[in-house]
Every structure is written in structure tokens, then in C-alpha cells.
Structure I
Amino acid sequence: LDSILRKFPFTGLHKWHIDEKMINEVEFIYIRYQNSDFQFIKMLKNIKNSNPDIKIIIEIPTYPYDNEVKLSLKNLTILSKDRWNRRKLHKFVDKILTFSNDEMIFNIPTLKLSNAVNTNIITMKKVATATENINVIAVANYVFWHGYDRFLEGMYKYYKSNNPSVKINLYLVGEGDELKRYKTLVDQYNLNDYVEFCGRKEGIELDEIYDKCEIGLDAMGRHRSKVYYNSSLKGKEYGAKGLPIISGVETELDADPTYKYYMRVTADDSPIDMIEVLEFYNQVYDSGESKEKISLNINNYTKKNFDVSVTWKKVVNYIKE
């Protein structure tokens, strides 16, 4: 009965135990947010009652998030509980850390950050052997808002309309709910010679695929979840690898007109134009710089702007205030 009732709104069957001695010795609490329910709000209230001076920071990885998942009975009950209870967060939470552009979320002031990576532990890609092909990589746990069907549809149009001398290949690395759909599209569009499903990879195996590729594909369908600005973690990983990026959602890179290793496509369901991809590739790699220099420029830019040591200073400074 417990496990069933907890799925429904307004139920709070489990009491949170707060160690008051420990809480009184703590200066801040950082929580990566999943959703709110009665128990979570009660826990926050008990913490603040025990130590009114404690700073509570909640990180919301993606905002807005109500459309992140497709609705089902289970998801609807969780979302209903969240919508009801998150209205009380402002009573107990001091800051919400967001990777969006929002100044306030749930009536709580935000700490706006860029997503970040530890560039010291990400190996830069090796320079791909010169070919007449353009190899694009997309690494993700595929869900509907990744939108890589748009890229597949663009490839279909590209190969259908002519017999191009330049081949555009896509390496799909990962698994997820949309993978079956992507495989169906590849079969339907006769793209098997140009799309490789690599499965979930990590370590050396993943590095070897990165080494073949010269463009990183960020999310193409964030608009499907009603997200129109996103500081993508995957984009930062591509940057640390030394890859130019194509994105279907506005990111920090849109604000830097001097950064030439970035292309943004429209936030809609239209197929991605492979001629524009080809032009972007030529713009980047026919600039007179060596491929080694281009990758190094991208890597250095990522270190300077999106390393954890840089972006998280804002959080550290807030805690020290």
C-alpha cells in the first residue's frame, strides 16, 4: 500500500529524521533536484528550523522541466505532486542553481551557471585522417528531445537529391528510448552505409570513435520539451574533445560572435540541411589553420570558459559570503 500511495499527490507517509547536531555544524546543503513532494518539503523545513543560518542550494539540471518526459499515469502523478509542493520551496531554499537564463525560479533567486566539465580528465581527440567524408558524432542516452531524427531526415534528402562527392556520416553512440526509431528511419531512408549505431561506449572505445569525427552534434529537439535555452553538458564535452558543435537550441556560444566553431540550426522539426553542414565544415576546416590547431583552439576556449574550476567560482563565492 505504501508504494502505491506514495505515487499520488499530497501523501506524506514517511517522516524524515534530521540529525540536529550535524545540521548545526553545516554551513550549506547542496541538493540536485529531482522533484518535490510532501516529505521533501518537510525535510527542508526541519533543516531550516534546526539551523536558520544554513544555506540551502538546489540544482535544477534542466529548466523548465515539466515536458522533459512523455506523460504516463506514473509521470503524471509525480508531476502533480511536484507542481503542488514546489510552490513552498521559496520558504526554505536560498538559491536555485540553474543552467538556464532565468533570474527567478519558483519565486527563488537563481545562481546562473554554465554547465561544466573537468577538462583535465578529458582526452583531446586525435586528428582524423584526411578523407572526402565528413564524420559527425552524437553521444547521448537518446530521448525524444535529442531530435536526431532531424539529422537523419536531412541526410535522406541530401543523398536522395544528388550523388554527392562528399559523404556525410553519422556515428550514433549510446542507447535510449529513441534508438529503435532511429534504426527504423535509417532502414526506411536507406542510410545504412552512412549511419553507424555504436551502442554505449566509454573509455578507449569512445575515444576511438571521437578520433574519427570532426563535428559534434548537440540536441536538435529541445523545443519539443519547451526548452529554448540550454547550457548543454554534452556540448562542453565536445568542446573539451576539440570538436566544432552544431546545436538546435540557444547556448552560451550564441552570445560570442567571435567563436567560429559553432553552428546553430532552427528550433523546429525541419530536417537539418546537409548543405549548411557542409558549408560549416568548410568554414571551420578550410580556414588556413591545421586541424591540430583548430582542435586546440576549441579545447583552450572550453578550458577558459567551461571548466569546473571557472564556472563554479560563482557558487563558491556565494557560499563564502
Structure II
Amino acid sequence: MDAAPTNVPDRPTSDDRLTVDVVVIGAGPAGLSAALNLVRARRTVLLLDANRPRNAATLRSHGFLTRDGVSPLELRKLGRTEVEGYDEATVLQAVVDRMAPDGDRWLVHGSWRGAEVEASARAVVIATGLREEFPALPTLRAFYGTAVHSCVECDAYEKAGEPLAFICETDDVVDRALLIGSWTDDLIVYTNGSGALDDAGRARLASAGVRVDERAVADLEGDRSGMTGVRLADGHVEPRTGGFVRPRWSADLDWVDAELALDAEGLVVVDRSGRTSVPGVYAVGDVTPPGPEQLIVAAGHGAVTAAAVHRDLVGGLADARDAVQ
């Protein structure tokens, strides 16, 4: 067994480098949960976060036991405060621009407003989440997080029974539309001229009572009181009080100097415990398949990955039994 870590990470030396057991990159529910469980295992942890959460526009998060309805930003703040309460934790705001092997360790470099941070760690947990790209509708962002959402499991309850729109340009449109349809009997699917639907998909939606409009969408209608409709390119406005949108998600991993195995969507392939194809590198949360997940699920995965990191460091990284091949 390796020696017990010291309670406090090494302070910057002459080359301004921190030496820790683990660097966790990203402070959403997955990264915070991983960091919290690692410091409770007496691992020294540097938690780096750019503070650019994907759900920043969302007013309320749901489904998180004891925190149902809390603001996602407040949930992050509470989690960060808990992690910072441990002597083993160092929490810094930084945009990470490089992660590279350094002998049997990992070198992580980032910066924030001209100040640089560099750390050497035995293991790295990537919990950076995803970038999202929305259909090109001028006022979509104005209604996003209040009338329009992307997570069905998180926000459909509050929209139950309303006349809803689902804007989707990807080939998973049918499955997602049927899921939304379990909360309302008045749903229109807008494919925005993308050609995402085939005859079989149209038939499935029709049999479920879901209406489909494949014409181009110009914009959403509404005012300060909320969303009122969907305006098509031909001028027709269909009354809708809210809905869901399917963004295109992508993982930003250009800063990782390692040959991580990725799936067809560009997400980091991991085993059931968050191990990647590269020993000493772990990934958790939205950056792993299947992509975006509920906050409480991401937090649970963070705890699982933290346990794997700790056990691997105790037994040696080469002893991981189910690492990705």
C-alpha cells in the first residue's frame, strides 16, 4: 500500500507547480462528487473549473434528492463549499489548456485572467462536460431555461399537459419525441427542414398521436411573460407555451495530450468505473457516453469514479481489472 498522503497539497515551489494525488477538471455535479469522495479518502486533490456550466441559463434543477428545485448554480456553489472545507482540497478557477504525461505522473496546466496554474498528479479525472450548439433560431436563447429546455427528465413535469413544441434536427427525434409525449397530449415535432424523419419514424409518431411539421422554422414567438408560439418561415404561427430542443453536443478535448479512446460521437469511452483507455486518466459525467445525464446521476457516477481512482492508487494503476481496451 502506498504511503498516506499529507493533509495539504504541496504549496507552489520555485516553478509554481502544485503536487497532488489527483487533479479533477470540471466542477459540475460529477466533478464535485468525485473531488469530495477523493478528499474523504485522504487524497490530495486540485479541483480546476472554468465556471462556464452548460446549464447556467436554467433557473431550477429537478430530481436531485433533498435539492429538488434548487438553482443549478446554487447546487454547484454548495458542492464547491463542501469540497473546500477539507484540508486535502485546493479549488481554483482556471481554463485548462494542457494535460500531458510527465513520466509516471500527469502535468496539468491552466490559466485564469493572466494567472497560471500548473500541477503534477498521479491521476486526472476529466469532468468537463460538453459544449452545445442549438438550432439557429434568433430568440431561442431568450426562452431557454424558462420556457424551453433540453433535459426531458429534468423539466417535463413542469410542462405537463401544455401545448408543447419539440425542435429537433437529429436522427434520434422519434425516441425523444415519444418520451416528451408521455407528459403531454399536445405535442408538435419541428424538424426545421432537416430531413431527420423517414417514413417509419413518421408512422411511429402518428400512431402515438404526435403531430409533425417538417417545414423550416423562423423563430419562437413570445414576450416577457413567456413563450407564445412557433413561427415558421412561411409566416404561420402555431400557439405553443413551451417545449424542448435537442442541441448538438460536442466534447472539447483538444487540450488532452493523450490517445483517449472516443466513441462515434466524440465522447470519452470509459469502463463502468470511469477508467479511460489511458492508465491514470478517468472521465465522468456528460463527457462520457451516452452524453448529457441528470445531475443526480452524474453525481453518482462521480462517486463511483472516485472509488476507482482511490483503489487504483492504493494497488497501483497497472492493477485496474476492467480498464478500457
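Derivation of every value follows stated rules applied to the coordinates shown; laboratory data play no part. In this text, all values refer to a predicted model and were calculated from it rather than measured experimentally. Cβ atoms are built from the backbone, for glycine too; each structure is taken alone.
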### Message
Among I, II, considering only percent of Cα pairs over 13 Å apart, for residues 180-243 alone, which has the greatest calculated value?
### Response
I
### Query
Of the structures labelled I, II, which one yields 41, 20, 17 when semi-axes √(5λ) of the Cα gyration tensor in Å is computed from its coordinates?
II
### Test item: distance in nm of label points 7 Å out along Cα→Cβ at positions 236 and 260 calculated as 4.4, pick one of I, II
II
### Query
Hey, helix-only ellipticity at 222 nm (-39500 (n - 2.57) for each DSSP H run of 4 or more, over all residues; to 500) derived from one of I, II reads -6500; which structure?
II
### Task
Tell me which of I, II gives 6.1 when you compute distance in nm of label points 7 Å out along Cα→Cβ at positions 20 and 268.
I
